[in-house]
Structure I
Amino acid sequence: MNANLVSNDPLQSAPQPSRISLGEGNTPLVRSRNIGPALGLSNLYFKLENLNPTGSYKDRFAAALVSEMVSNRQTRCIATSSGNTGAALAAYCAAAQIKCIIVVVDGAPLPKLKQMQLYGAELLMIDGFGTSAEVTGRVMDHLEKLTRELHLPLPISAYRFCASGMAGVESISHEILDVLEGSAEIFVPAGGGGLTLAVARGVLTKKKQSKVHCIQPEGNDTIASSLRTGVPAKSVGHSTTRISGLQVANVLDGNDTIAACKALRGTGQTVSDETILRWHKELAFREGIFCEPAGAVALAGVEKAILNGEIDPSANIVCLITGSGFKDMATVESGFSLPPVAPAGMDNSFIKLSELLS
């Protein structure tokens, strides 16, 4: 099975002066070798969005948005981010020589902040932004007003704020369905719902019989339970999950996400941080896939769906692996219990080697 597809994106089919690309998209879709069989699934796949140029699916968003900015001859970018959007925008703005200013979520992982800075972005961190619905709402209202006055887009990765950038993300489901050549059940991690909505809209444009499921941490359940019960999406007031990137207390694309998933007969699942972090380790140890914790949320949702009896073991099951583990090494330090590596004498080292081989 070949997952290295020819792009369906017409912007990538021929060089264009305004097209800013670093090689995003066409990421591998790999079959699970160990976890799938252990869970009783015949066809479990991982879509490796962690292999995009800056390490997350947000490169698709940035490529579309920055290309549009170049076409409009805009030279400044003001955005918000918990990490991955900012890193992607910073890189693509660097390629386009656009000044990039990013308002970052309170407590964003240091490697993500450094990644934004190394591409030349200027950062502002605001207390409570991202975790507090009240603070987040005020910040976004202010940025909406500011960017409107400056005639600039507001590249927040949500359709509510930046539909043109999110349209670039819809290619994920195009690539999945082109490879599988049939139906699939796609499990998607969600904070504000933009990624889930993009995947669902991509499926709808392909007119394939596939389901899209919305998976959220229990501490940021703005959409998933509402999708199951049929009530509108709701703010959580204060996000309590520790999973970086999914701490979105406000309802952004939540209600549109619910409608799109329902149209595709998808449902929602909530999963604990502990379950997410367990699968974060399992993906590395059993599949060789090193993702950030948010990248393990979809797999945690698959396990929950199995426990609920809501999954066909023979179906094509796809988990989105959304970002690289190298963006959040603090979680590795705290959660993987890796042994120290220190130099020792040659004789002692070979004794240890013999023990490891026995």
Structure II
Amino acid sequence: MLTVLGAGAWGTALAAHAARRHPVTLWARDPAQAQSMQRTRRNERYLPEVELPDGLRVTADFDAAAADAGPGGLVLVATPMDALEATLSRWAESSPARGDPTAVGWLCKGFREGSGELGHEIAARVLPGRSPVVVSGPSFALEVARGQPTALVAASADEAVARRAVDALHDATLRVYTSSDPVGVEVGGAVKNVLAIATGIADGLPWPGAGPGIGLGLNARAALVTRGLAEMTRLGLAMGARAGTFMGLSGLGDLVLTATGALSRNRQVGLALAAGEPLTAILARLGHVAEGVRSAPQVLHRARRLGVEMPITEAVVAVLDGALAPSAALARLLERDARAES
């Protein structure tokens, strides 16, 4: 059985989708939210558009939710990255986690604020000896909850654990592929959020003679996405990932979706920054976590420590910090010397 820990938009969407096929338990941290969702069959705060199926049980009882996965089941953490360690630790201390083959993994993407860790680095400390699974890929929560066709990747060093995620999630409209490169899958899922902010800025900046609302244009967007993919790949290789992973769902696929899709919160941040809106006001208006804002400084920090050049990421961080206006960040990128593409 599947248990999802975290009742935000993405956790709710994946739990609801899977619950149309088999029983699923969704844990909500807030008891009032859990009661409301169980009663109204909607997540009014994060996913009000979708009715929750009968097969989904919502509870605020953490231990009961963990126990529902049962031996041979799967527990997926769907909190923001900054809460992953606390949630994994709490699960590890719960009685169901001790001495049974329950698999565990997470849906969150990004580098942890402060420490700059990815999920697999956190899990190595909190769950020594286990091979967890990370589920990622190009996916907007609303479309998954509606049952619209989506493809994801489940990555683990243990093929059997990755298959556990396939068994829990895969169906006719949600295809789940496996990967043995969790590092690459996580780097792709984290860096694409930063690059989506950059693409939003580029699409939102006016260009003389192009007309209102056109931005830098589609040529510039394609160049930015492509060079952003190169940055992502360089960082991933330096961290031990495989190059081929970045041409897959969690690399190119997730980057294209997040950089260009209207439902992307990170893209919306970039568009609003280009329009001159203060970052604090943007985040307050969104009401949801935009992981690229939190991850960008950590991505740049890891890149510098590893000697990896990431000029687009560096420009995004400068804009988020208020050190550069979006137009000045663009000018800095355009002024870079010509070089070999690879």
Structure III
Amino acid sequence: MGNNGRVPVGIVGASGYGGVQLVRLLMDHPEVELVYLGGESSAGKPFADLYPHLAHAINLPIEAVDPEIIAQRTQAVFLSLPNGLACQITPKLIEKGIKVLDLSADYRFTNLATYTTWYGTDRSDQKIAATAVYGLPELYRDRIAEAQLVGCPGCYPTASLLALSPLLKQGLIVPETAIIDAKSGTSGGGRQAKINMLLAEADNSLAAYGVARHRHTPEIEQVCSDLAGHELTVQFTPHLIPMVRGILATVYASLRDPGLVRDDMLTIYNAFYRNAPWVKVCESGIYPQTKWASGSNLCYIGIEVDPRTRRVIVMSAIDNLIKGQAGQAIQCLNIMMGWDETLGLPKLGFYP
């Protein structure tokens, strides 16, 4: 415990969008004290140099990443790093007894061969990776509570899986017919210079990318297969939309029982998420908007059934940087520590 009775935590990779969300959220968390910020390219700089608007509120430097120092100062650490870096330091942190929440893809996969195929990085930490729990609380809350290492989901998988999970778990759809059409704001691409993220490129335009080969596809399929009870492939197509934050995932699938109507589906979804404080199922005929979730850890879900095509259509809206990234990681920490999972997280956004 820290001097004030709070749990000391750190962030590695504090300079990116995920990192700054974590800083902002953890500063308001009643049970933690942010004591360490780590980074490579920005090591030695005050955090306020990167984000001057927080200078009056946080006085921490960004330090070189040293697992020994992290272990001495913290009880839990968030790794907000590019793919392939967390796996280099996590084994040392786990050995020291530190709780690790990884926001990259490094610990999302039960089969590291899948990770290697899609991310192109060979791994030698199979033993540690086997202990990781997939950090989607609405599905794996009990496992997260016992975990030392959590692989936090990607933003697209979070929105997609929260829309799909009741359908697969209850056997309501023909699984192979599932199609996910998702759209994300530009902040999902991180805080690096990329041509397609320039205002002149992204503004007034809507485009698909990573068609049939986006890296979040195997992550979605892994959880879908777990829910369905057999190996499953899904069609996932992401799009870049000219806004800063938010994801809207629209899922289409053929119903097994063509007699099911919208009210049936609403009853099923409300029952499935009855103990999920961060999932809000919209009333009949209401479809979610990304702006509703912006700045909050909420996921809004809307449902429709098309009797002509015998398909169910589920829409899921989240803030990609909060419920899709930093907020969900803190939700997982709350569960790992035995705290209320809503602690320290924004329950409502600002509108408009």
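Readers should treat all values here as calculations from the given coordinates under stated rules, not as data from a laboratory. Here the structure is a predicted model, which is why all the values come from computation and not from measurement. Cβ atoms are built from the backbone, for glycine too; each structure is taken alone.
Data for the structure
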| read-out | value |
| --- | --- |
| Of the structures I, II, III, the one that -15000 was derived from, the read-out being helix-only ellipticity at 222 nm (-39500 (n - 2.57) for each DSSP H run of 4 or more, over all residues; to 500) | II |
| Comparison of I, II, III by FRET efficiency 1/(1 + (r/R0)^6) of positions 207 and 263 (r between Cβ atoms, R0 = 30 Å, to 0.05) - largest value held by | I |
